[in-house]
Structure P
Amino acid sequence: MELLPQIESPKDIRDLSYPELRRLAEEIREYIVDVISKQGGHLAPSLGVVELTLALHYCFDTPRDRLIWDVGHQCYAHKIITGRREEFRKIRSRGGPSGFPKRDESVYDPFGTGHSSTSISAGLGMAIARDLQKGSRKVVAVIGDGSMSAGMAFEALNHAGQTETDLVVVLNDNEMCISSTKGALSSYLSRRLADPYYLKIRNEVKRLFKDKPGGDKLVLAVKKAEEALKGFFTPGILFEELGFKYVGPIRGHRVKDLIETFKQVGKAKEPILVHVLTKKGKGYPPAEENPSLFHGIGPFDKETGEPLKSSSLPTYSKVFANTLIKIAQKDERVVAITAAMPDGTGLSAFARRFPDRFFDVGIAEQHAVTFAAGLAAEGMIPVAAIYSTFLQRAYDQIIHDVALQNLPVVFAIDRGGIVGDDGPTHHGVFDLSYLRSIPNMVVMAPSDEAELANMLFTAIKHGGPVAVRYPRGVGLGVDIPEELEPLEIGKGRLIHDGGDVAILSVGNMLRACEEAVALLKEEGITPSLIDARFIKPLDEELIVEAVGKSSLVVTVEENVLAGGFGSGVLELLADRGLLGGDRQVLRFGVPDTFLPHASQDEVRRMIGLTPQAIFDAVVKRLG
């Protein structure tokens, strides 16, 4: 009989034997592969932590004890055994569970995540709140080795070590090469060093001798001996110096080892870091062989592991990367930077072509931007390709280190706009607003692949800070020009000339606007349509001329309405005295809310970013 259908909550796993837990892990993996092959999602990370998930819920009293998943893309097994097994079949689709932990989804998700390196900070906050409230619950933060590359994680470790509060950090290590520490001796030693009796004796020795003459030397000698022993077998001295008791490495696919370790760790009352070695994609050969591909993947053939491609058109990310390679072949000053997203941004191809001019700085967007500023200050032309939602993490660096010094850094902002299934933590709908207010910054958005290529060329030639913002997904099938042409900064395009209504589009909204124009013309309404191209600076003369002919002005953007392109147009019209009277302004964009997870088209329909919605609203306003 299958075990998984019997698991409704973590309580149901706590009476299982070790052989039964191993069987359950296999069933969970089969279930995850089956669902994600149809739905798409973060497969490899979740397959790598199945045993770890079971061990944590087995040893800790969740949801009373707090279990926080950093980033959260490894939380699928966690969702399945916390009462969401059936709902998991609709994960990341409209009405189904999120692909990440979400506080309003389950009591087992105590902290929402989606961006990396936040778990230790959040966990420490929860632990201190517990202490102030005289509570006794445990707090466990699980963080991956990739997320540990961010400065925020070390800031939190440093703070937690100073507080000496009861906090468990689990380092899920699926990439570091620590071959000499994978043996049984290391695993045995780690379990012994986590034993509460050992910890008690260690602390008693410190207490007894600390204030006696010469006691500090004895305490230091004991500490040195312990560090020497552990340093011989383990890589944990760094964490010890930050104030954490280090335990590990533990073999992350051996349920017995994990449970024995966590049982001991659960009795301790000090900051402890447990180092667990796992394998991304564990149990599904295609994901084990190519964990990068299966980190986040769309639907695929479960038998072969081959992605089910729905379009032969290149993605905007690929167009960007190919164009950058073409430009870099002629200009040796061009370098590329990414923050742990070489595949997602398309820059893996650039890295193969120009390995000495490619830099993956890890999950460290702040460093990426200031690093780019340093390169630019010495005459290089850095292109920092970062997802819109992650560039938010480096806002101060954009202002202080790049724009203030007017340095020629190009921001290639991938996934600008609605991204779909990954939901509110990943929708890139704030960038036009948070960049538009920065002095010296030029902000542009292409309406198709050819525009993207020319805009990237323009940005590299500009000589100052430039952001090129483009969407997730495939292009429109527009041919890329063989010879790239620089655009005049701040100049838009008049697509249709008319007088009844002026429609101003930016970025990937042009196609929807063109379809809306066709519908309006069928009703005898003759709109003018402008592809603004530039959010900053605006093509003021082109916009003013079109507005002067029309009683209704419509702005369309895939960005929040607050402070975005439409706000810029309103400011322009107000400054020119063109508001008031019979003239109305109708803005289409993202309302003042966080958008849910659903397909891109479903989200656009929800918020009225469709040709029909534009048509209906214009007809209604015109009476």
Structure Q
Amino acid sequence: MVAKSIGNQSNYLPGTLKKMQLLQRKTNPTLINQLIEAGIDPIMARLWTSRGVSSAEELVLETKYLIPPSELKGCTEAAQYLLQSIQAHKNLLIVADYDCDGATACAVGLLGLRQLGQPFHISVDFLVPNRFTMGYGLTPEVVDMAAKRSPKPDILITVDNGIASIAGVAHAKAMGMEVLVTDHHLPADETPDTPYIVNPNQRGCQFPSKALAGVGVMFYVLLTLRKLMREAGIFTSDSQPKIEDLLDFVALGTVADVASLDRNNRILVTAGLKRMRAQRMHPGIAALFSIADRKPENANTFDLGFGLGPRLNAAGRLADMTLGIRCLIASTNTEALTLAAELDRMNRDRRHIEAEMKETALDSMADIQVENQHGLTLFDASWHQGVIGILASRLKEKYHRPVVIFAPAEETMPDGTAILKGSGRSINGFHLRDALDVISKKFPDMILKFGGHAAAAGLSISHAMLEPFSIAFETVAREILDEDTLNRKLLHDGELPATMIAPALAEVISTQVWGQGFPEPIFTGKFKVLKQSILKNKHLKLELQALEESTSINKTASVFAGIWFHHNEFIAPETSLAYRLQVDNYLSYPRVQLLIEAQATEI
């Protein structure tokens, strides 16, 4: 069923929200000229300045320019505590999260602490809660499970979770275990009662990069711990463990978590990609590349976000992330490939479940006029709670509305009332976690628990609150979102001369770090359509020629191959298109291909 939000109900065909506004990114001519004078290619100078780069120095993405760990609140204190604990031979247990960021953060923490603690022969292990039976984060149930481990841990280290684990931290202390929280999610008004919290988003933290992912936070803690161990004479600069070897994990977790790629994150991701391209990655990462049929020597953020990340995430969505972490920390190629193959099978199962859920969702939405809605709330008793986040993301992209998807939870209320697990995804201009906070304060009994950030959040409600929550969510969305925000916008980088539409520029673009907050370039141009055909009944294949060339006397004008995925309608013989550049190695010969994003007639 669809939880009815307020708004008029009438027949509506899903997928008809095609209105799009094409807007050119703003540039700064003065800064462009400064970059050109510093030796930057004019096209790239235009791209950099429109993405906030103000100097050539910002384009130097070497690890020595990372923001110092000393600026991360709590990092030094946490590292000092870890050093004392290692010297005292305390038993450490990492409590991981069940997504790609949590898995890579666990791998970084596990391998890093084992290397740094090797002179003291300490015990470092990990635990991943089952998301379906134990909920999110360090819950009291997870603490009870941890306490049964042998040897019993003295210290629990959360990665990519913990900032909301008030009850779990209290329970751990009652059980005689200390908790060190490493997280990056936004804190609530109350934070856990532990002196050891490392989170760039905690109150009072002046760390300039609020976009640091959970895996990045753990990496920073290890860098600080290693520094303290050098100062204590445990290691020298020559004998210290090479924590930098873990940057392939940091890159994967950062990209897969859709963390905003500010300069600090681009430095981390660039370093990780360099290791992958040089074949100096861990066996688990190499196995994921292999099973995803992608080439690590050409690794880019697209490979991490859409090739490796989903396969690793599949374990957490359908079971628990133990399998994924075991793949990441595998010590041999054979073991890693075996585990990666199982992750790939699970990902195929996940795609099948997702396709069925999406079909059900679209059928259910047939009587909703989405254009009259500001937010969408959906529920179906058959949906899998491990896949609702993906479904929310798909529908958010399709309808350009904040979406919350609910599925039945395995646990119930003390009185037997059914609980629903929800996952939400949002658009620019609607901070999802803050919206849930507004609802929880206005209706204290509505949301059982929630957490997240601007673009994504999770929550739990009782089944009885489905309809009231739907109304409250739509009400908040109407208060925050105006019509302009609800109109889909595509930011582009202007026109390219036909002579610049070439493999050389596409190659340069493909080697850069693009992603959330630092998007891949989209160009516009006017083209003559020479040929067009429909592939597999859903993709438009094109042969294009720039109009500026087709109207000239140039007899050697270039013909460009184009593809418009998930668009199965022919376009006008002459049209304006927005596109991305891609290198297509056709018959081992590099040629440029245009990946079409939009048509000017959609404005």
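For structures P, Q, calculate mean count of other Cβ atoms within 10 Å over residues 401-408 and state which one comes out highest.
Values: P: 18.9; Q: 25.6.
Largest value of mean count of other Cβ atoms within 10 Å over residues 401-408: Q.
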Report summary line: Structures P, Q compared on distance in nm of label points 7 Å out along Cα→Cβ at positions 25 and 577: the greatest is P
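One of P, Q was used to compute relative contact order in percent (Cα under 8 Å, 6 or more apart), and the result was 14. Which label is that? Spell out each step's value before the answer.
Values: P: 11; Q: 14.
Source structure for this number: Q.
Assign the value 87, 60, 49, calculated as Cα extents along the principal axes in Å, to the correct structure from P, Q.
Working: P: 87, 60, 49; Q: 81, 61, 47.
Answer for the origin of the read-out: P.
FYI, it's all coordinate maths here, none of it is from the lab. As the structure is a computational prediction, the values presented were derived from the model and not from experiment. Cβ atoms are built from the backbone, for glycine too; each structure is taken alone.
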